[in-house]
Structure formats: structure tokens, C-alpha cells
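Some structures to go through are shown next.
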Structure P
Amino acid sequence: MTDSFKNAVSSAIKQFGVELTDLQAEKMYDFYKIVVDYNKKINLTAITDEYDFAVKHIADSISGAGYIKKNSLVFDLGAGAGFPSVPLKILRDDIETVMMDALEKRVAFLNYAINELNLENIAAVHIRAEDAGKNPVYREKADAVVCRAVGKTNVLIELAAPLIKKNGVFINYKGKDVTDVVEAASSEKKLNMKMIFKKEFLLNTSDGPAERNLFVYEKTAPTAKEYPRNFSQIKKNPL
């Protein structure tokens with residue numbers, strides 16, 4: 001691990017009240033190398049610069065760690081290259097994690113990365129979020145669902161809510177533009193989800209300060225059986 005990588009991550013996550021052990025920092029760096037190397041085979045990320053990867057991917061993923069209760073079962077919807085779930089798992093060994101993605105190539109990468117990093121109690125599954133929400137194996141089983149940069153909030157809430165236990169949480173990672181979060185208020189009510197916390201913060205990237213937002217929702221009651229709808233319906237007629 002390079003000192004520059006460790007310093008970049010450590011500096012960025014101080015604002016979250018988090019510190020990495022040397023072993024955790026090493027694993028974060030190993031994950032960086034695995035992603036960049038595998039990125040030559042399939043497109044996982046456009047961010048391959050060491051500093052920006054440390055800040056934009058690793059630190060940003062860690063920002064949600066404080067809103068996940070101890071020993072939680074966490075689902076990551078649209079896990080992609082493993083953000084935020086892999087950094088969260090490296091930091092929080094107490095949590096059990098299921099990464100869900102609709103693209104088989106990404107799932108293969110995620111399971112490869114898990115194996116290379118020797119992580120336990122974490123797996124990647126090839127499944128669409130709307131199918132997972134109808135599957136009794138996953139429906140209302142998660143203590144927390146995390147989602148980072150994969151769609152509009154009204155769509156994400158409908159996909160996430162059926163997976164969450166009552167009193168569990170949905171952690172929605174957003175950038176500067178949060179217009180869609182405001183527009184999703186009606187979705188919250190229909191799906192028994194209530195926003196309980198929001199956090200604004202800055203990440204010092206090579207391009208300057210980047211505005212980031214976290215929105216945490218709590219599930220107040222079971223999800224009606226008709227949700228989630230088919231994805232075409234969700235997209236065409238959002239709640």
C-alpha cells in the first residue's frame with residue numbers, strides 16, 4: 001500500500017468519525033488494485049487514479065457506515081464494482097452482506113474480489129432488484145439496504161422497501177443534485193418509508209470539493225404485497 005493512498009482515505013473519512021486499522025487500509029488498497037486490474041477486462045469504473053479512487057469510491061462508500069446497526073444483514077442494490085458494499089464490509093466485519101446486480105459479468109467480478117480479499121459473510125448474486133423483492137429468500141429480510149448512484153429515488157425506494165424488515169433502513173447515496181429525493185415524498189408514504197436523517201458533506205477530489213449527500217429512511221410498516229411492481233411499470237409510472 002502506498003502512503004498517498006492511506007493518507008487520502010484517512011483524511012477523507014475523519015469527518016465521519018472513522019479510522020482504519022492498518023489491515024483495513026491494506027485491504028482497501030488491495031481492492032483498488034483488483035478493481036483497476038479487472039477494469040481492463042470489463043468496464044467497472046472510469047475512476048482509476050489512486051487519489052480519486054480513494055476519495056470518490058472508498059471514502060464515499062464509508063460515509064454510510066455509521067447508519068448501519070451492529071450485526072446487520074445488508075443488501076446492496078445494483079452493486080456494480082462493489083461500492084459501497086465492499087469498503088463497508090472491510091470496515092465493518094460484523095455485518096453480513098449480499099450484493100445484488102443484474103449483470104452476470106459484474107457478479108463474477110464481485111465474487112472474484114471477495115475471494116481475493118478473503119472476506120467472509122459476503123456474497124454477490126445475479127438477480128434483478130424487483131425479482132429479489134418478490135423472492136421470499138430476500139423479501140423483508142434486510143436490516144439495511146444500501147444504494148449508490150444507480151437511479152432515481154422514487155424508483156430506488158420501491159425496489160428497496162420490500163427487502164427491508166420493519167424498523168430497518170434504506171441508505172441512499174447521492175451527489176449534488178437531490179431534486180429527485182424531494183420528488184420521491186409520495187413514494188415514501190405509499191411504501192411505509194420515512195426519511196429520518198440526511199447528511200451533506202464534501203469530498204476533496206482532484207477536481208476540487210465534491211458535494212455529496214446521504215439520505216436515511218426507516219421502514220415503519222410491512223410493504224404491501226403488490227410492491228415491487230414490474231420494472232417497466234416502476235419506470236413508466238413512478239409512485
Structure Q
Amino acid sequence: MITIRQANDRGSANFGWLDSNHSFSFGSYYDPQHMGFASLRVINEDKIAPSRGFDTHGHRDMEIITYVLSGALEHKDSIGNGSVICPGDVQRMSAGTGIRHSEYNASKTEPVHLLQIWIQPNEFGITPSYEETHFNLEDTRNSLTLIGSNDAREGSVKIHQAIDLYAAVLADGQSVEHSLSQGRVAWLQVARGSVLLNDEMLTAGDGAAIEQEAIVTLMGTSAEAEVLLFDMADNADARG
């Protein structure tokens with residue numbers, strides 16, 4: 001079963017310096033039908049104006065993944081980390097008992113376009129931690145590349161949850177296939193371009209909940225499509 005969450009149906013907020021779309025309830029956007037999926041709690045697509053960003057603020061007990069699509073994002077946090085992440089970088093912050101951080105567009109001239117993802121952890125009250133890794137964008141072309149996992153295998157960032165996060169860039173007509181084990185569900189987020197998910201067409205900004213499907217087949221239907229695929233334990237209690 002595939003349930004599509006169309007881009008135009010997402011919540012939105014525009015503050016001038018920030019244009020944000022919310023796949024699930026976030027901030028002032030509340031929809032009891034869209035509180036998350038399995039352990040996935042937030043997918044925000046953010047476009048931040050040059051030299052602008054989020055002032056220092058706090059989080060607790062959440063796994064926060066930042067995936068930059070274009071531009072550069074500067075990060076600083078209360079446990080001593082500071083860096084600039086660009087396309088090809090994956091950032092993971094485990095808020096645990098509490099962490100404060102800021103996020104700013106590192107450019108004075110160009111916007112930054114990113115996905116910020118929140119995942120409910122499988123353990124609360126852990127020591128806050130930070131990790132980032134760089135993957136070769138060419139490795140994602142017409143292939144699913146593991147960028148986050150619970151066991152940090154294949155150089156992926158460690159996520160404190162039973163989840164595997166994959167990235168792929170698909171050319172028109174190119175396809176990849178992914179198997180879902182029993183008791184697993186998936187969420188597909190289309191970052192740019194368009195893809196055919198099994199028999200369903202999705203375009204940029206669309207998401208899809210995938211349940212009771214043994215095989216997930218993705219085929220690019222635009223010059224270039226970029227997607228994230230979340231393979232997760234089926235946890236109905238985490239859906240809200």
C-alpha cells in the first residue's frame with residue numbers, strides 16, 4: 001500500500017528570509033492526520049535567504065538529520081561543534097538530554113536549500129552528540145547509497161533508531177530496487193525531479209508512506225531526480 005503526501009498539501013510558513021514546507025505537523029502547522037510516520041517525525045524543506053538563519057535554540061531527545069540540496073549551511077552548537085555543510089554532506093545531531101545550536105546560510109549571495117529531518121530515538125536521555133560525513137555524490141547516481149543507519153555501517157552516520165536512510169539520484173529511465181523485510185515500512189521523499197514509485201508518479205516535494213510492500217521500485221522520469229528513502233521498523237505508536 002502506497003499513500004502519497006503531495007507537495008501542495010504540506011503545511012507551509014514564509015517569513016521572508018525562510019520559506020518552509022512541512023510534510024508533518026510542525027510549529028504553527030497542525031494536522032492530526034499528519035503527525036509523522038513510524039519513527040519519522042519531521043521532514044521540513046527549507047529555503048533560507050543569504051546570511052540569514054536560525055538563532056541559537058534548543059532540542060531534547062530527537063535525532064536531527066540535515067541534508068543540503070544546494071548552497072551551504074553553517075552550524076554551531078553547545079557541545080563545541082562548528083562546520084559548514086554542503087551537498088554531499090550528511091549531518092546528524094542527537095539532542096539527548098539537551099543541546100543548543102544555530103544554523104545560518106553561510107553565503108552572503110546565494111540561498112541554501114535543505115531538508116531537515118527529525119527521527120524519534122529508540123533511547124531517551126542519552127548524551128548529546130554530533131556527527132557528519134561526506135559521501136561521493138557520484139555514488140548515488142542510479143544507486144541507493146546508505147547515508148544513515150542504527151549501526152553506522154558503510155560509513156553512514158549513526159542514528160539512534162532502527163532505521164536505514166538511503167539517498168539516490170536517478171536519471172530519466174534509470175531504476176533501482178529495494179526490498180522491505182517483514183515488519184518494516186518505508187517513506188520516500190522526492191527532493192527534486194520526478195520518479196515512478198512502483199506504479200505511482202511523484203514529483204519534487206511529494207512524499208509517500210509505503211506499507212505492506214515487499215519491493216520498492218524507483219524509476220527516474222525527469223532529467224535528474226533526487227530522493228531519500230527511509231526503511232524503518234513499523235511502530236504504530238510513533239505515528240501520533
Structure R
Amino acid sequence: MNNRTALVTGANKGIGKDIARLLAAEGFLVYVGSRDAGRGQRAVEEIGEGARPLVLDVTNPDGIAAAARRVDRLDVLVNNAGISPSLAPPTETGADEFRRTYETNVFGVVAVTNAFLPALRRSPHPRIVNVSSGTGSLTWSTSPNPQFATGSGGAAAYRSSKAALNALTVLYAQTLAEEGFKINALAPGLRATDLNPRAAAAGGDPAEAAQGAVRLALLPDDGPTGEFFSWDGTPVPW
């Protein structure tokens with residue numbers, strides 16, 4: 001159990017760094033994915049034993065391929081990297097902002113997942129966790145939950161990208177189910193990160209959300225797949 005390997009994208013800060021830290025504490029060798037080598041190295045030094053730097057820009061195909069060549073076997077992939085350029089509604093959001101957001105939050109997940117599939121297939125218990133958002137729930141967007149009351153059409157690029165990520169989670173889970181993969185989406189809740197101004201002003205602890213991601217990363221073979229969970233393990237409606 002001590003030779004388990006994980007990769008967390010966008011792991012040099014915020015929720016991603018806490019996910020990497022908790023997985024390292026579980027005995028994983030954790031690749032800390034970061035666009036910037038220096039920031040990634042600093043995160044590795046802060047996490048400590050078990051952490052390894054991996055330069056990985058999820059929007060750079062050549063960089064993704066180079067990173068994948070460094071990893072022979074992978075037990076857990078956490079697609080955490082994400083951006084939220086603005087909180088604007090669709091009427092005030094240009095197509096370029098949608099493209100840039102989807103490039104990281106959707107296309108980047110596809111590119112990284114597909115590149116690391118050979119390594120994941122070498123694991124006896126492959127797990128993929130896609131860090132989504134409760135704001136990507138169409139159910140909550142149209143019939144707001146008490147914990148989530150946006151309803152204004154704001155953050156259109158980000159929220160729609162997370163809805164698309166949720167769909168991808170289902171499709172990957174269906175495609176890879178017979179190979180033993182467990183692939184789920186996580187709604188981490190509003191956390192004090194630099195994702196956007198609303199998150200920066202929040203009081204939520206990123207480490208609490210990270211615990212939810214690690215729970216999905218450690219699912220037993222009879223655990224769920226193709227589902228959407230809140231950080232506390234509660235199912236989230238699509």
C-alpha cells in the first residue's frame with residue numbers, strides 16, 4: 001500500500017495543495033502539478049515527504065505529454081486545476097472568456113485524463129476525482145438549495161464549464177467502468193482561495209474540501225462511480 005501514486009493538477013496552492021498534502025499523509029507518492037516550476041517546488045517543500053514536483057500546464061498539449069512520460073503508474077488522478085475569470089452573466093461575457101475558461105476547466109481535463117490513462121490502467125484500483133462546483137448543478141441553478149442561491153446567471157463561463165465537467169464525469173465513468181475505474185465529481189463548497197473575488201472573501205477552509213476529494217480517491221472497489229458529491233459526502237443533484 002506504500003507504493004501508491006497520485007497526481008493532483010493545480011496543486012501548488014488552495015484546495016489542490018491540501019489534497020496533495022492529505023494524499024501524501026495517506027502514504028501516496030504525490031505528483032504536485034503546477035504550471036510554474038518554482039511555485040510547484042515551494043509547494044512540495046511545504047507538503048514534505050511523499051511530494052514530487054511535476055510541471056504541468058493543463059492547456060499545453062506538449063507539456064501534458066512530457067509530464068505523462070514521467071509517470072509510469074498512477075493510482076489516483078485529481079483534476080483540480082480550474083479558473084474563474086469573472087462573475088459576469090452571459091450577456092456580459094465575451095466568447096473569448098468562455099473559450100479561456102473551457103480550455104482549462106473542460107478541455108484541460110480531457111487532455112490530462114487521456115494522457116494519463118495508460119498509467120492509470122496499470123493500477124489495480126484506478127480512481128479519478130474531478131473537482132467541480134455546486135454552481136455547476138443545473139438542479140441547484142434552477143431550484144436553489146439553501147446552501148446555494150445564485151440564481152442570477154452570474155459567473156456564466158465558470159458555472160457552465162463545471163456543468164460540462166459533470167457531464168464528462170458521467171461519460172468517462174460509463175466508458176471505463178468495466179476496467180474498474182471509479183470516477184466521480186466533487187463540489188468542494190465555497191472556500192477561501194483566489195479562484196475569484198467571491199471565493200477570496202469566503203471563510204471556508206480549503207482543507208475541509210480536500211478531505212472530500214481524498215475520500216473519493218480512496219473509494220473501495222464497491223464504491224460509487226459516475227456520481228456527484230459534496231465535500232461532506234452528500235450526493236449533489238446534477
- Item | mean count of other Cβ atoms within 10 Å over residues 86-93 - structure with the largest value, from P, Q, R | P
- One of P, Q, R was used to calculate helix-only ellipticity at 222 nm (-39500 (n - 2.57) for each DSSP H run of 4 or more, over all residues; to 500), giving -9500; which? P
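Computed from the coordinates by the stated procedures, all read-outs in this text should not be read as laboratory data. Treat the numbers as computed from the prediction; the structure is a model and nothing was measured. Cβ atoms are built from the backbone, for glycine too; each structure is taken alone.
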